[in-house]
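What follows is a set of structures to go through.
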Structure P
Amino acid sequence: MTTRTLSSRKHIAVVAHDNKKAELIEWAFYNKSTLARHKLYATGTTGSMLEKALDQNITKFLSGPLGGDQQIGAKIAEGKLDVLIFFWDPMESQPHDPDVKALLRVAATWNIPVACNRATADFLLTSPLMHEKYEVILTDYSAYTNRRLGR
């Protein structure tokens, strides 16, 4: 069994679709002191808004539609992000929906916690596991990979 250890200070990616940005910023401001204990990353506009609201340095990627979702997915695959908080809009079709689906697939593949709405983000952020070391169990996909490669 392969594992990866998440430190007590998590690396949290924060993303929000346009119609959810205000809700995310309000949630983040409410949780400002808790979020300050962790390292935050975000896509373009969301990151700028968070930085201003939280008075905390945010590592910013490109805007989601311009590749920011893919950048976050790559960091998850590299083991450099531990948690994904993604307030996505289920009622609005997004021009980059394939990127969003890919991001969620990568997060599931690498078994990181994902919150897609405020209630789940509240549960996640208040979990005792959020503030201590945690061993993530990684799925062994070698059989899948070998099958795809004809081995």
Structure Q
Amino acid sequence: MSNPPPERIAPEPRSAYPVFRSIGTRWMDNDAYGHVNNVVYYSWFDTAVNAYLIEQGVLDIHQGAAIGLVVETQCNYFSPLAFPQTVEAGLRVARLGHTSVRYEVALYAQGHELCAARGHFVHVYVDRQSRQPVSLPPALKHLLETLR
């Protein structure tokens, strides 16, 4: 007995994401094949999420008691991005737990309706000193609820 084929993951439209951030590509982002190397996408995910949290005043990377550690990442690629392009990162929250959050990020070539890539990463929030899991700070949790 065979298993059914896995559901095909498809690019999503901009309307699937409530918040966007523009990120410029750099010359060094391109690889030998003339497009942005896959590892750069993960950096953009991190930049989109953390810049948003810092700008909204819910993440203090220097003094905050709670910090988010990445425990899982994943990305699906649909079309290439390359220097020189501006990438627009869409952000949403897929799951909000007591100590963790799953962020989903889609990367769009500027002006394109469907994403070139989309993926997720999970932050577990821990005490800065002990590295033990802690509850999401109330201000952070409130902000993240608006991205669901």
If relative contact order in percent (Cα under 8 Å, 6 or more apart) is computed and equals 29, the structure in P, Q: Q
Parent structure of the calculated result 13.2, given that mean count of other Cβ atoms within 10 Å over residues 69-76 is the read-out and P, Q the choices: Q
Structures P, Q, by distance in nm of label points 7 Å out along Cα→Cβ at positions 93 and 133: label with the highest value: P
Entry that produces 2.0 once distance in nm of label points 7 Å out along Cα→Cβ at positions 37 and 53 is calculated, selected from P, Q: P
At a computed -5500 (helix-only ellipticity at 222 nm (-39500 (n - 2.57) for each DSSP H run of 4 or more, over all residues; to 500)), which of P, Q: Q
Value 80, calculated as volume of the Cα convex hull per residue in Å³, for residues 61-124 alone, assigned to which of P, Q: P
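We did not get these values from a lab; they are worked out from the coordinates using the rules stated. Remember, predicted model here, so these are calculated numbers, not experimental data. Cβ atoms are built from the backbone, for glycine too; each structure is taken alone.
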